[in-house]
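Take a look at these structures.
Values quoted throughout were computed directly from the atomic coordinates according to the rules given, and no laboratory measurement underlies them. Nothing here was measured: the structure is a model prediction, and the numbers come from that model. Cβ atoms are built from the backbone, for glycine too; each structure is taken alone.
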Structure 1
Amino acid sequence: MDVVLSKSRLRPLLFVPMGLVVLAGVLVEVLKPLYDLPSRSGIVPFLSMSYEGNVPTFYTAALLGFTSLLLALAAAATKRAGERFAAHWWGLSAGFAYIAVDEVFSFHEMAGTFVQLSGVLYFSWVIPAAVVVLLVGLAYIPFLRALPLKTRIRFLVAGAIYVGGAVGMELPLGYWTEQNGMHNLGYGLIDAVEESLEMLGINLFVLWLVDHLAAKGVTLRFDSPAPEPTPEAEAADAP
């Protein structure tokens with residue numbers, strides 16, 4: 001069996017799990033105050049997008065890791081073709097690999113412990129994060145200009161959605177947290193929007209990256225090993 005992982009095949013593999021993760025996460029946030037569900041154990045911390053080390057966390061980490069592998073393929077294909085910007089593809093691959101690890105271990109939150117701010121900057125790690133996004137964006141301007149126009153627009157849209165969720169939504173979430181705390185429905189719903197935007201941005205990027213790879217002649221295939229010849233088949237092939 002030879003399966004080519006095209007965009008049409010990949011779309012349900014990405015968006016169906018995402019829909020289930022988001023639906024389950026929002027559902028437990030709504031049911032928690034209605035039925036006084038426990039917050040420290042049980043289904044809420046297992047499915048809620050406001051918690052770490054659970055189903056949404058590992059789904060997103062796996063998605064980021066898969067994106068990193070696709071970017072590594074793009075880097076290898078670019079280098080093999082003798083084209084420019086292979087290093088930029090490798091840089092993106094390494095960046096997504098780091099974000100995947102950070103998704104599990106939450107290293108970024110440590111950056112918010114050095115400076116205590118308030119209001120929309122309550123989660124102060126958004127400041128260094130915004131600086132990193134700006135610097136990376138400036139460094140990748142030549143890379144983006146070299147992409148086909150359609151691919152460039154797609155990558156920028158996916159990146160805007162992801163950054164808008166990961167960094168932008170931390171601003172209203174920080175303000176709400178300072179005013180009302182974390183253990184309430186408002187926090188859970190704002191955080192659900194944030195996580196959903198992150199997942200959507202990554203999924204769109206993966207789909208459009210697969211399109212870009214296909215245009216470069218790179219397709220993802222899953223080949224089953226050839227079956228071992230049986231004695232009957234060997235006898236039939238014998239002269």
Structure 2
Amino acid sequence: MSEESLEPARLELDHLIASVFNNGPFYYYVIDFSNMALSHVSPGIREIHGLEPETVSFQDILDQIHPDDMDFVSRAEEKCIELVFGQMTPEKRKQYKMSYCFRFRNADGSYQLFNHQAIILTSDEKGKLSKALNIHTNISHLTDSNNYRLSLIGMGGEPSLLNIRVDDDKVPKQMRPIFSRREVEVLKLMSGGLTSTEIAGRLCISPNTVKNHRKNILRKAGCKNSGQLIGKCITEGLL
């Protein structure tokens with residue numbers, strides 16, 4: 001068998017999608033880099049881009065990127081490959097999700113800010129990237145600010161590489177996650193507009209505990225309010 005694993009199972013994809021930030025209209029797909037074919041394309045791509053899940057190609061998706069952001073996207077992808085396959089051991093590569101933002105064209109012809117997240121699924125026998133899960137989320141309702149930086153976010157306690165300049169040759173410093181697992185849960189629900197009482201109900205904890213988590217999250221992120229917090233977390237790869 002030439003790949004690390006078989007075709008990604010539905011259960012595996014559902015688990016991975018649930019682990020990423022997608023608070024907004026989003027869609028996902030699996031790309032096979034050996035032939036650039038797409039699979040597991042979610043129906044959301046029809047509503048967002050007006051593209052059909054059954055027939056869409058990777059080039060169709062690339063064509064939706066704002067022309068002025070194409071160079072950044074290309075450099076970000078190159079930097080991802082350089083860091084993940086040049087600096088990380090094979091067993092660590094699947095423990096990271098790549099994140100950056102750029103403008104995408106919607107079905108109505110307008111351009112809005114999206115967050116791109118990608119997780120490696122398989123590598124070939126030579127250790128090269130074979131398949132990846134890509135998730136694109138419309139975040140224009142949360143922020144219209146883009147710092148044009150790349151982040152490699154460690155999952156399962158792995159250190160993260162945040163706010164990477166795609167044209168910088170320096171090896172970025174590793175950072176431990178600044179939020180606890182519970183704080184990330186609270187933060188994701190905050191980004192959905194839930195109140196402390198609603199978050200408490202979802203997580204089966206007291207409203208006072210939620211309020212304490214919110215205070216700690218704001219302090220750790222160096223933010224004054226929830227709006228500033230969510231925007232910073234997305235663009236700086238803190239989620």
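Before moving on, here are some points about what is shown:
- Relative contact order in percent (Cα under 8 Å, 6 or more apart) - structure with the largest value, from 1, 2: 1
- With mean count of other Cβ atoms within 10 Å over residues 95-102 derived as 23.6, matching label from 1, 2: 2
- Ranking 1, 2 by distance in nm of label points 7 Å out along Cα→Cβ at positions 15 and 135, the structure that comes out highest: 1
- Highest-scoring label, criterion being mean count of other Cβ atoms within 10 Å over residues 47-54, among 1, 2: 1
- For -23000 (helix-only ellipticity at 222 nm (-39500 (n - 2.57) for each DSSP H run of 4 or more, over all residues; to 500), calculated) the corresponding structure among 1, 2: 1
- In this comparison of 1, 2, the computed figure 18.5 for mean projected area of the Cα convex hull in nm² is attributed to 1.
- Test item: volume of the Cα convex hull per residue in Å³, for residues 55-182 alone calculated as 112, pick one of 1, 2: 1
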